[in-house]
Structure 1
Amino acid sequence: MQKVILKKRDLLEVYYAVLNGKVSKRNDIAKMFKLRSTSVSDIVTALLKAGLLMEGVPTTNQRGRPAAILMGNSARFCTIFIQVNGRVIVARATDLSGRLIAQATCEPPHDADNDVMAAALLGLAKRIQPNIPTASEICGIVCSLPGVLDCPRHQWRFISRWPNLQALDLNETFSSLNLKTFYIRNLDAELNSRNSDLGEHWSKENTLLLHWGYGIGAAYSMNGVIANREQGQFCEVGHWRMDNGAGVPCSCGSVDCLETVASLWSIGPKLRARWPDLPADEAGLTQVIRNFPLLEMDVMQDALRDIIRVIGNLCRILFPARIIVTGPFAHNSMIFSQLSEGIEAAPFREILDRPIITIGEASLKHEEVGALKSIYTDAIEELLSSS
């Protein structure tokens, strides 16, 4: 049994090394992985048979037979990946290398209910599917979604930007396509990818990811394991009641939630009333916000104060060694400076180890990488087991 596990590991490691351009010849594989030539031959033969590698002989004017060149077949598998960017739903087909095959978007209205949202999601997948090459095997539809999920029941239970959506059955939504379906909370997927970027040591530390943008939410990992990932429900801090007595209604149906004070959907219009050219979307705002004097406005100072309070309270619960703050507001130099100082100045911090606070660069790609990593690995392992 141990030999089978080791062989499968070797197959995966060699495949990804070739796919990522780290090696392209058999003798390079032998050197990198300290394998005998016979073992390399067996591994390469298995990967060629599975269609995961391709092999060719380069043309050359030199004497002798040139060494064969190995290339990863990134088109062997692909997925239909769906995520949310602000109020826009984005669907794209990508292959094993992350290459974009096709993309489609839609923007459901604020009052979209289950029927409207189901039609939107299915419509996106149907627009994408015909563009996938017939030689590519579709691993499935992978949805990285904000809000509250119920992964065991395949439900998208709640999302404040579309408050009329209630416990949408995602399996039923995509049932007509006869494809596997996978669901993950967007911040869990993002943290999964960012942990990999941190390296082996930091990925094992307690890490808190807080997104401060159109909405506000958090994800947390301990020893590399994402908290409550399999359920799809964790840390909806954007809808913590602040009890500030303002009586401002939140899109979730409650009043005086954190998002009514600090989210882009709530304070963005107030900022644009003073600076009309400020972009309304996260990506656009991130590009211009670095040295903008946002803290000249009281509404921004109030938002920062409450964000610091919430992160401080999360530190008292979760004790993170690292805090990653994402979203456009963190990219403002003055805001991030005061955010870091505010967290470190909290009285309770004096008896704790000081966490490392960093800005997460703006990229929706992290969600995709974090959501698809295990799905592609499982698909490759299943293929190799049956080959």
Structure 2
Amino acid sequence: MIFLHSIEFVILTYSIIIVCYTFFFMLLGYAYKKKYLPERFDPQQKIAVFIPAYKEDGIIVNVVRKNLEVHYPSHLYDLIVIADSFKAETLRELRQTDAIVHEVSFEKSTKAQAINNAIAHFEGYSHCVILDADNVMDPDFLNHLSFGFDNGMKIVQGRRCAKNSNSSYSILDGINEEISNFIYRRGAESIGLSGPLTGSGMGFDYKVLEEVMKTVSHVGEDKELQLKLTQQRYIINYIDEAIVFDEKVGSREVFQSQRKRWLSVHFYFLRKYFFKGFAEGFRGNKHFFNMSVLIQLHLPRLFNVGIFGLFFLLSLLLPKYMLISPLIWGGLLVTFILSLFLSVPKKYFNKHLFYAILRIPIVFFTMLLILFKMKESKKGFIHTPHKQ
């Protein structure tokens, strides 16, 4: 009985930390101060927009054409496609646009390798932006980042939004990202705390990225990069108005492949940096502590709902064996779900959301199965196929 109560106490401690963090930063998300562009803004930064792309022949030409339509002076930015394993026909089409094509080839391709290769090759830029091969920038995306750079920001994460909602999986994926934006990024930005990178739609001081990126080698390059940046006391800012449209997963198979990699990366960096985060926290590095400990502690949201819900039911059905009241477990469950609900943009509340919610049990059990397959994702780069 003592052993069972010890487990319950550990789970309760975890649950209180997660729910309090989520609720507190959800409230802070509403305190975020919008960053408006001035009516007359004259950008000065020369920006390299890197698009590392691996076998993306089906979408890359169309994506490049759309990204060349941004409202930023053409002489102040270059769109650079880091082309890995592309067909000759695709390369010819790309070279007919105003984009720069930088061909690369690696024995084992990773995004970090591609970016490092391009950074070492190109000079003359004050800042750079990293996009995924499917990303489309909002017309004012570069202006918002440039304005942030003008105001002393070194690293800026933009807001990734879904550009497709053609399936229940893409709707749920889009909602999941919006919740992360609202809680982890808007909430953190409102109190001057670094928020996590998303892997794309992010801008950097060129020299800062060059310095830190060369130490990044893991397939989870965005996680490793944000941890190393904050460990060196760089601040990661967030601009909610700087929007990049990102393709969301459209099927269970793609979802499973992507989440398998994400979970593996998450637990790897939790183990590697957790205690370092505490040590840096005692030295006053709140940004690294938040990134390596507080955020890394969070299991996927569906797992948290499952844990809180399970212990709530156990406390109702087996009160003699449970130490904690069902009122406490129920309160944690309701507070957590309410925090997530209040972080979702209004545009998602429609009939399609109802059908997507019906898929949640399938998604939950899919993620449980992923836990038994995570070792496969440590073997190398997992390519997520894109269609638009």
Structure 3
Amino acid sequence: MILKIPLPWLQLTYKKMRFLVALMGIGFAVMLMFLQLGLRDALFDSAVRLHKSLQGDIILLSPLSTASISMESFSQRHLYKALGFEGVESVTPLYVEFAVWKNLKTRRARLIFVIGLNPTQEVLNLAGVKENIDKIKLDDVALFDRTSRPEFGPIPEEYNHGKTIIAEVNGHQVKISGLFQLGTSFGTDGSLILSDDTFFQVFHNRDRGLIDIGLIKLQPEANARIVLENMKNGLSEGVTVLSKQEYIDFEKNYWNTSTAIGFIFYLGAIVGFTVGTIIVYQILYADVSEHLSEYATLKAIGYTNNYLLGVVFQESLILASFGYIPGISISLTLYTIVKQVTLLPIYMSWSRALLILILTISMCIVSGAIAIQKLRDADPVDVF
């Protein structure tokens, strides 16, 4: 039995070099969309890692706070007032601020994100915090984020080799006595964890009565929705009350709408889609134009317009399928490189892979829909 080779495949592969160039162009468009959407998701994921690690069910913020990199303080009395609500188990203040880090060996200064907390309470669910939290009960002791940018110096390597590490934070010397893992983001290059006492020694001008984040932990049997609603009604003046998920969404919304970064990544994905559409259109238009007389002949011997249109759309799907493969392959390599260079949490997800596949197919179908306008000009009369 001789297998019948589909006409769309024969049409596309008749000129193999043009077919390969088309696949490269589509692959580039696919790669561009993967890269832009991957970076966008990395932006969001890196921005909310601290939020996800917080050991609290309800979060209190100042109404003036816009993001974790731009926090405003509020009176701690709002937090302790929350203890009066039914269903509340405990409350914890958290302090965050940027400080000038200076490694005493390299003398280089950089801004570092500093987290101040009560070391006797469970505040952060981050790798390395639980094992090292007792160390910062001593004054002038800090935990250093092992995934901070290398510009801060080889702190993790020196610590793992047993070396004593003294750094200067806002002119105050602290000893690095442990490592934890939070990660970098578009807003922070590195992080420190201090006890609340050491935090106020580093930021000696701050008022101890003001906090940046209030964590409220509910009793296991408490109805979180009802408690949250009660607090929003009872603590509305001078403080913003959010669930943990609302706090995460609050941060994402800032990066997505209040900065140009989110828009730039969306624009890059749109550019990739547009470039791919143009490339596929050019290929299909050239194919239809070169074989217009053959299409007219097929019409003359009885093939319908719908059949010929189906041929072009099948060519579109072939281009989408074969162009997607090199695109996702290159993207996986780029993700690895970007992750190593920037330390951002960029990775391939099934949802993004499916989304880009759908966009690629849509891109090729749109191109085919435009290209078939030329096919309607195929007139059998012109052949005879």
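Every number in this text was worked out from the coordinates using simple rules, so none of it is lab data. Computed from a predicted structure; not experimentally measured.
A few remarks follow.
- Entry that produces 16.4, 45 once Rg and Dmax of the Cα atoms in Å, for residues 99-226 alone is calculated, selected from 1, 2, 3: 1
- Kirkwood radius over Cα pairs in Å - highest-scoring structure of 1, 2, 3: 3
- Comparison of 1, 2, 3 - label where relative contact order in percent (Cα under 8 Å, 6 or more apart) is highest: 3
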